[in-house]
Structure P
Amino acid sequence: MKKLDVYVARALKMGATKAKIIDPATVVVENWVRLKCQYGCGGYGKYYSCPPYAPTPDYTRKMLGEYSKGLFLQIENIQPHEERKIALRLKRMVADIEREIFLDGYYKAFGMTSGPCKFCRTCDTAELCKFPELARPSMEACGIDVYQTAHNNGLKLEIVKTEDSPCSYLSLILIQ
């Protein structure tokens, strides 16, 4: 087993349906992605994990260049009535694995999740974050084209066409 495969196994054990080590060069960052947050998502300006608080696409591009590996993970086939519960579970999973990676000596480990944070029912952006150990920016908020990045790494991600269709959530933990 390769050194980082222990984190793949950990993610799968914690409930990810897919997990793999990727090259950060396969992560696609585009300016238009952040517009989808601003025009189309109710989280814009309401959560620290979302724009305008999240890192910009330019910052994200530069940051990705400081990493040599990433752990890309996915939970598939999430039913609409389970979305909030699964989203929170994935966000906790990312924070837990990021911490484990950090404690193993990869001190630059940093996780990114999908969508708004949701640890608080309402995020009070006038105050400090109540869950800084768990909250992470969403990949989309940082300008990551999650669809193309998934495709580049052999993961299937399809557009959800109706509100009652199952969906998938993906997350990324960057490792130096």
Structure Q
Amino acid sequence: MINYFPDKKESLLLIVDIQEKLAVTMEMRDTVINNCLHLIELAKMQNIPVLLTEQYPKGLGQTVGEIREALAAYQPVEKVAFDCCGEPAFMASIKALNKKTVILAGMETHICVLQTCASLLDKGFNVHLVQDAVCSRTRDNWKVGTEFMRDAGAIITCTETVLFQLLRVAGTEEFKAISKRIK
């Protein structure tokens, strides 16, 4: 059954390959990084686990500094497969977390993000693709990747929708902190 509303107890945040040498080629770099930072902040507040991957870091570099610094722990899963699920260490990490819903962000929408999304859907996960927290080098590739994932069964969402779905109510300290961040 599709979970249309991510629940903090059942969710994890997956950030795919937002790496130094890849990010510099992205027109939407700043928006994607800022939105990922919002998602990371709420994940920390709500004890939602964050998984981070890096595609061939010897060639593409580490995860960008802003994201590395925002994480409670910098422990990327290194991979050479475009599909994160093709990396045994990734699958071991995701299985150990025992979550049903993946909140998905990263680069590039039409390659690594798409292949990972499709595999996660095949494996029975609910995937919430955060459309304004993913990008490709071209707008057309981003659009094709996003549409492909929607057609495959992912829920297409945006950063603020995810934040407020996870918060559920106004008036809490978490709500105040997140509201201040996104203004």
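Quick one: helix-only ellipticity at 222 nm (-39500 (n - 2.57) for each DSSP H run of 4 or more, over all residues; to 500) came out at -9000 when computed from one of P, Q, so which one is it? Numbers along the way, then the final one.
On the way: P: -9000; Q: -13000.
Computed on structure P.
Determine which structure produced the value 94 for volume of the Cα convex hull per residue in Å³, for residues 10-97 alone, calculated from the coordinates; the candidates are P, Q. Answer by label: Q. Here distance in nm of label points 7 Å out along Cα→Cβ at positions 74 and 114 is compared for structures P, Q. The highest value is that of Q.
Just checking, which of P, Q has the largest value of relative contact order in percent (Cα under 8 Å, 6 or more apart)? Walk me through the numbers before you get to the answer.
On the way: P: 35; Q: 27.
The structure with the largest value is P.
When distance in nm of label points 7 Å out along Cα→Cβ at positions 42 and 154 is computed for each of P, Q, the one that comes out at 1.7 is Q. Work out which structure the value 2.4 belongs to, where distance in nm of label points 7 Å out along Cα→Cβ at positions 18 and 162 was derived from one of P, Q. Corresponding structure: P. Of the structures labelled P, Q, which one yields 1.5 when distance in nm of label points 7 Å out along Cα→Cβ at positions 50 and 106 is computed from its coordinates? Computing distance in nm of label points 7 Å out along Cα→Cβ at positions 50 and 106 on every structure in P, Q gives 1.5 only for Q.
Bear in mind that the values in this text are calculations on the coordinates, not laboratory data. Note that the structure is predicted; figures quoted are calculated from it, not measured. Cβ atoms are built from the backbone, for glycine too; each structure is taken alone.
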